[in-house]
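The numbers here are math on the coordinates, done by the rules we state, and not lab data. Since we're looking at a predicted model, the values are computed, not measured. Cβ atoms are built from the backbone, for glycine too; each structure is taken alone.
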Structure P
């Protein structure tokens, strides 16, 4: 299969309710979609989420990087050159992890199709179903309690609580949610870099009575010193998220014992290939691993779920964007049944197209 053209489009899917974290608020999933077409008629699908507050990548910069820098280098190349193509994409420009991830996902989709296997099987997995947690946006405590009850009643028993906007209110948020749900529901918390060191210590120590399983990214991503102090001096499992984009980041976290684990996301790593390298570094250094996604479409969810299902020791899968959208516009691929993401057993990601929400941008050939 040789690449003959690459199409770029925008995909917008409304959310059931606004998604609010310490760094942003949005009412819809807004992805850049890439479709790599081959001379055999196969299409490889990939996507990238615009999350400038975290990755630095905007919709415009993602499109520019793919259209003008990455895509032209792929035209005419054979999918049989898979590893060389992945290396070229990774090295073609610094940073820009989101556009790289979109292309990496599409190339993996095509290579799995060439192999005649679902992507999760090509990566080494045997099961097409994975449980996901679901996230409660940071709001007033009473609103978060109502959201938690609704989501728990919908079948979710692993809930991530977004914190970080106001440390003085964060303990109240967790306390009221725990009191409402009881101790049978498992809880995680994520500050999205929202606390300083002193507030982080105060809040995390105050969480002990509420049986919180992990605390994710309590302080700024570049503050490994305070992250290490928090890891060393509290009794909670500290998960690095925004602090871990690359293999270098993973090595620094491991070398400095700055966290107990890392959250791998394709938009941070630049795709599945680098995600696998980060995973290997984490596991060889006794770090726990969870997987997650930005607020992205079911294309990205299917890709990271495929990666997670190729491992047998992923601690948590945070794939909830597929549970937060009003309707799944992506045909095939990943589907949600209660708290389970179920992947297609067709070759690749199993994506068959879109029902709506897609706006064509350009084609490179």
Structure Q
């Protein structure tokens, strides 16, 4: 079976919704910007022309609608079709999975994947959100807001109290600051309008964090500081068949080894990475200790702490360059951000055969995980 290799991730810095650098930038234009940057950063891949552009987007409407994949392809001067996939927060991770599946099925050799979300310009849940009374009669929690699910997870895991969650948030900002300062993110960043992610705060003001009221439930433990912020951003990356990658001058990358999904009750949405990653472990006969690096999307501090505990993941292997609490979480773009960061972390290690996992919780009570291996091609 052909091997699918992820390489050459590139993204905009992530901006503050409503107040940041991209608040007045159309989502489709922001996606075109990062695709054009791919042409300048990786001309050998661009000139080879992908067979399709696969774009992840959580709310594909308004400026992100009308098949923004095809429109962005036209805007970026790509002579290829385009499509959009939606698995809410895992949408661009799904784009990687779709591209890898096509390669493994011998339905193509080179695909450009991307993710986009403007949370400044497209409302959460969409402009015309509507709940089905029929669905709610069967599952009353089907439409539960994600913030409330975080509080439900906090109740289930009382050992991770508010202070523990704030400790984790401080860790995220500190590690993100260190990664930016060391240049770790330089290969993946296209400094469009801003040079780095706008949310990173260092040193962390613990007194201010401690003073914040609960964000979702009176008497709760989850606050704005321990929740991922509203964010705008675009991401991209290539998925290539191994021989094609070698012919285009790629010497190493992430092999897509396995893709798995899981689900939990909607009210415990944040635990979605647990069943998805457990399937990864079982199918590939590995344990968390055999995985060198994890990128777990930090939707909320509590869900990462709980998921890592359930999966017995050594915390030093989780998000060692910071995570979404500090970097931001533009929904449809985040999955690819995890993958390119995993790529760069394993590249820095330089250990051929090292394993990595990228995983997210997903609205509605889902989880998605991809197992990667660092390989020479």
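A few points about this structure:
- Winner on distance in nm of label points 7 Å out along Cα→Cβ at positions 165 and 245 once structures P, Q are ranked, highest first: Q
- Among P, Q, structure where distance in nm of label points 7 Å out along Cα→Cβ at positions 21 and 101 as derived comes to 3.5: Q
- Test item: relative contact order in percent (Cα under 8 Å, 6 or more apart) calculated as 27, pick one of P, Q: Q
- Computed 60, 42, 37 for Cα extents along the principal axes in Å - originating structure among P, Q: P
- Among P, Q, which structure scores highest (criterion: mean count of other Cβ atoms within 10 Å over residues 29-36): P
- Each of the structures P, Q was assessed by FRET efficiency 1/(1 + (r/R0)^6) of positions 69 and 189 (r between Cβ atoms, R0 = 30 Å, to 0.05); the largest value belongs to Q.
- The maximum of distance in nm of label points 7 Å out along Cα→Cβ at positions 85 and 141 over structures P, Q, that is, the highest value, falls on P.
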